[in-house]
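Only the coordinates and a few stated rules stand behind these numbers; no lab work does. Since the structure is predicted, the reported quantities are computational estimates derived from the model, not experimental observations. Cβ atoms are built from the backbone, for glycine too; each structure is taken alone.
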Structure P
Amino acid sequence: MIEKKITICYEEFASVEEMLLQDQKLVAAALEAQKGSYSPYSRFQVGAALLLEDGTVIMGANQENIAYPSGLCAERVAMFAAGANYPDVAMDTLVIAGSDHGVLCEAPASPCGACRQVMAEYQKKQKKPLKVILVGSKCIRKFACVDDLLPLIFDSLKV
């Protein structure tokens, strides 16, 4: 037996003011996107802002449905909209912010496994890293690529 370890890397910021101006604007867009959340059951509002390589920003918000699990997470709303409307434009940075009953969570909300896998597939398709920023009121985490959120990406299928 050989024991192996997986290490992930990320930057952590105490406040949005410590970030680059472009990232600050994306955080603001993700917070604004929460207003489009339809979350009458969980009261957990998630907003996502996706920066495309050409400078376009796509916003998404979580959408719940009484026929659970028919809803969709904010980050997939944004990525699928970008994939459908800008299929040849690479995704650069995805920002995700989650609020509980209208109050930004202290710790950054982390994407579900399905969203991580969708991020991984878009990253693989475009053959370049997709940066991910997770926003909380006490800290903000920035990942250089999806691999640091999902180190054992399911990628055995050819794209």
Structure Q
Amino acid sequence: METKEKFLSFNLGVRDTAVIPLQHITEVLQVSLPEICGVPQMPSSVLGIYNWRGEMLWLVDLEAMLGYPPISQGSNLLSRMMAIVLENKGKFLGLLVRQLIDIQWLDTQQMKPPTTELFFPKISPFLQGYFINDSEEMIFNLDAITIIQAPMWGIHN
């Protein structure tokens, strides 16, 4: 039984690495802040709307959403960010991240279940589990569907 899946890996915060299964990713694009149209009365992790293929794509600061310092503010501010476009059942959501690393095959059988004491409380609901790589580092496996269905975006779906 083949249990390897393709994942897109990217940086989370300064030291962490996360992955999302490729099957939930529609596209990856580079976005600059002036192209994002801010929307009032939104959670701080929601940066606004971006015109993507003629559609409105909501963009979320993934780090802020998961309890890291926001990448969209202060000295952390990046003028160009990468957006990972997730799709589930015709709903799309753009996750802004610092930097993409690679596409890698990971064996889902080697994934360990998330334990609450290892992670920020904010990140736990969005974790499927984690992997330990060859350098003994933890790689967070984020749950794309849970992220898309998070109640905080309920307003636009």
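Starting from the value -8000: which structure in P, Q was helix-only ellipticity at 222 nm (-39500 (n - 2.57) for each DSSP H run of 4 or more, over all residues; to 500) calculated from?
It was calculated from structure P.
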Entry that produces 2.1 once distance in nm of label points 7 Å out along Cα→Cβ at positions 11 and 91 is calculated, selected from P, Q: P
Origin of the value 11.3, where Kirkwood radius over Cα pairs in Å, for residues 19-66 alone was derived from one of P, Q: P
Origin of the derived value 23.8 (mean count of other Cβ atoms within 10 Å over residues 59-66; candidates P, Q): Q
Which entry (P, Q) yields the derived value 1.00 for FRET efficiency 1/(1 + (r/R0)^6) of positions 3 and 107 (r between Cβ atoms, R0 = 25 Å, to 0.05): Q
Structure from which 23 was derived, relative contact order in percent (Cα under 8 Å, 6 or more apart), options P, Q: P
Structure (P, Q) behind the derived value 13.1 of mean count of other Cβ atoms within 10 Å over residues 27-34: Q
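For which of P, Q does FRET efficiency 1/(1 + (r/R0)^6) of positions 35 and 131 (r between Cβ atoms, R0 = 41 Å, to 0.05), calculated from the coordinates, equal 0.75? Kindly include the intermediate steps, with their values, before the conclusion.
Values: P: 0.95; Q: 0.75.
Label of the originating structure: Q.
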